[in-house]
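Multiple structures are listed underneath, in structure tokens.
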Structure 1
Amino acid sequence: MVELKTVEDGTLWDELVNSSSFATIFHEWKWLKAAEKHSGWKFYPVVCYKGMEPVSLFPVFYKRLKSINLVFSPPPKLAIPYLGPLILNDRNLRSSIVEYNYRRSIKALDEFFRELNADFVRIFTPPGLVDVRPFKWNNYKADPFYSYVIDLNRSSEELWMSIEKKLRQNIKKAKKVGFDIYEGGVRELKKVIELVNLRYSEQNKSSDVNVEYLLEIYNALSEKVKVVVVEFEGEVVTGIIDLAYRDKVSSWIGNPKVTVSGTYPNDLLNWHVIEKAQTSGYKKYEIIGANTERLSEFKVRYNPDLWLYFVVVKKNAKASIASTFYTMFGGKSK
């Protein structure tokens, strides 16, 4: 039997997160508390115990919206691509024990969602946690989502030759223009967000990027949040916000479309941060999001592998009618 408890000890939470091979930076306590603050959703830090032993955890976010009770992980409009459950101490346990604990945890969580009177549950699992059977056995629908990941565990020459020839030509051409690429701080972060929002407005779209939220994330996790910008003739023309966690760097926010002197500074920027990640000893570089055809055509030029995760959904009839108004639930795919 698995028992659910909510914990309010951030140190304990992060210790449990660190015991899971599926953990992401988005599972860290400071990130989740910032998400609660800036989303307006109630955060339930749920830990599942078998006796005295914690076997899984789940960051649950709840909100009542237009008479619909929503349970999401992650909450929308915070640029969090995935979150969901973590199996704890999975490296040290037999697969039969891991499966038993996981199956019982999902069943207990589903009962907790019923206690919240959830009309609509939506969960994006972390990459690598591809076993969605316990959700399906509890009548959830599961659909695959994808991210891109580049293997950095090879020579720099092999990495360079693996990307598309046309991309290599673009990078060489951009290097001749005289761009200045450097890692910045708060000023550069604000500039990147300004450029991203400008690009969205040019397409008559709204951005999910909240500057105050990003500043809180940056200040709380500054050693793991890297802001890199490209400057031309004293002006920042593009930039990117990367996340460094464990053996991986992830391309998170940025790369607004721009051309300068007939070149593509984003191609140079992306190659720069990939190279930097490799020389800094990271094993993987993730290009978050491979679910939109137009964007995937740009990202796949770096010859990444696909990384699988899932969205699992359960909704009742009331939520099914309401969810036809998709923006109500803030859904987007990258």
Structure 2
Amino acid sequence: MRHLMITLTQSLAKGLFGLSVIYLLQSPVLAQTVTKLIVPTAPGGGTDALFRVVSKDAQRFIGGPISIQNVAGAGGTIGLAQVINSVPDGYTLAGVWPAPVTVVPQTSKVPYTPSDYIPVIQLSTAPYIFCVRPDFPANDGKALMEELRKNPKKYTYGTDGLGGPAQLAAERIFRTQNIQTVDVPYKGAGETIIGFLSNQIDIYVGSIPPVLQHANVGKAKCLLVSSVNRNAQFPNASSLKDIGLAKEETLLWRVILAPKDTKPERINQIVQAYSKAMKEPDTLRYLDESGESSAVLTGKELQEKLTQEYAAFSQILKSLNLAK
């Protein structure tokens, strides 16, 4: 009898344990402890790298792990659409750059509008950089503008895609100076730098990381950044303020978005976690090495920034006959 009771007790305990495991696995509370950050570009690029570095630190402050998932395609719009169509609980987010937010929606039909998402927090910014080969007849931003202006359509510049942010950054500057150059679109900054090094194009226009090592060994001469102020990685490159074009600034930024109707409490939790992460040593080291700057921006200020950039890009896209 005693043996039977022990057996029954063990069986009951196992049964209760099994039920507990099933309950825990099915518990929506525990399922929400993993925050999914969809980065709508291929792994290995600057956007992907930045969000991975910062999220590694942010998960210590957000109360659970953060899983990075890459969903590339259609200029980032496929991944962003997945986030917008997810449950608005704040546990599925998008880590984006300008293309799917302020550029592609103006050139192609996309399954969302700005009212479908909440701009949560901007993490960092970085300028686009203009680099030429060592024998190019200019050594600073002003001389570059003069050389391009007096030689209409002589020079080519490569960017990461037709109608992409890099092209718009370049045209925003060139058009104010009556400069006519020939844009050569590539599929990404990685391809652009290859085209530049193989003499297919005269000017590299893109993010800093792909060209940095080549500039350090003298294969590229970087003359201008698309930011108001100079960049620490290229202190000798002119800024827009240096050439009198401070109002034409275009920055490559990294922003986290959440679906509309996400609760303010969760939005604040995300803001606090990533704000703290941006001050961590690993994140600061990455920013320094990649030429990016911490530029935390939230709330109304962030929304206004995106709205203003959308309007500025709209004018350029129309002038290039790229607007839909």
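Remarks
- Origin of the derived value 1.55 (Cα Rg over 2.2 N^0.38 Å, for residues 150-197 alone; candidates 1, 2): 1
- When mean count of other Cβ atoms within 10 Å over residues 54-61 is computed for each of 1, 2, the largest belongs to: 1
- Top of 1, 2 by volume of the Cα convex hull per residue in Å³, largest first: 2
- Here the criterion is relative contact order in percent (Cα under 8 Å, 6 or more apart), and among 1, 2 the highest value is seen for 2.
- If helix-only ellipticity at 222 nm (-39500 (n - 2.57) for each DSSP H run of 4 or more, over all residues; to 500) is computed and equals -10500, the structure in 1, 2: 1
Since every read-out is calculated from the coordinates, none of them should be taken as a lab result. Here the structure is a predicted model, which means the values were calculated and not measured. Cβ atoms are built from the backbone, for glycine too; each structure is taken alone.
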